[in-house]
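What follows is calculated from the coordinates using simple rules that are stated; it is not laboratory data. Here the structure is a predicted model, which is why all the values come from computation and not from measurement. Cβ atoms are built from the backbone, for glycine too; each structure is taken alone.
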Structure 1
């Protein structure tokens, strides 16, 4: 989810370079996995493969602990919502820097909130996302 929202942070990265460095290190593991899959013969489909692997291998697997399944499903729903926002912005061609920066800040805040809630052992309650996740699991 965080990696997919990086393109919305370009305006903030120009102004605050340290954010770009922080995001780089936070997304390093998923970047390595995607690059490995990309050069392993999957090309541009590596994100799609990771998406379906998470859904089929983690969310739908009853052997995986509930907490992990809940967080994986929540990340997938947030990713889907970001895709919908991206299409909405492209259709109506709204390249407003403040709106684009707000989208990045919102997703980055959700990421930080979710990480801290998971560290405390609490399910992150994200409005409009957590209830559908419970119904999916």
Structure 2
């Protein structure tokens, strides 16, 4: 999910002008399917968040800080879920925790962050394009 403190400047943003990004820009992002293997409360974060461990198959297991408690109050409900994440951003330190990937979700104006869904047939490590 978006890292701690980063959601506020994104919610409700206008559409970017057509042509402001290229196919080459998109191709530089390594977006992969992963499976959440653990989700724990992250009380040290400034905004309510979970510490996630996500299995990316051949890409290994990586960590992420995700502001999901408002949408998913029970972190155990996230375990086993397939998610979509950007895996090639540099790691970010969030309240002493290293967040290695950016899990993707929608940003409706009500503050919830519903995760992007992955249909049956995809596996951890599969590229998204």
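Observations
- Entry that produces 3.5 once distance in nm of label points 7 Å out along Cα→Cβ at positions 23 and 55 is calculated, selected from 1, 2: 2
- Identity of the structure behind 7.5 (criterion: mean count of other Cβ atoms within 10 Å over residues 15-22, calculated), options 1, 2: 2
- Value 2.4, calculated as distance in nm of label points 7 Å out along Cα→Cβ at positions 79 and 119, assigned to which of 1, 2: 1
- Structure with the greatest value (metric mean count of other Cβ atoms within 10 Å over residues 95-102, set 1, 2): 2
- Here the criterion is volume of the Cα convex hull per residue in Å³, and among 1, 2 the highest value is seen for 1.
- Structure with the greatest value (metric distance in nm of label points 7 Å out along Cα→Cβ at positions 47 and 63, set 1, 2): 1
- Identity of the structure behind -21000 (criterion: helix-only ellipticity at 222 nm (-39500 (n - 2.57) for each DSSP H run of 4 or more, over all residues; to 500), calculated), options 1, 2: 1
- Structure responsible for 36, with relative contact order in percent (Cα under 8 Å, 6 or more apart) calculated and labels 1, 2 on offer: 1
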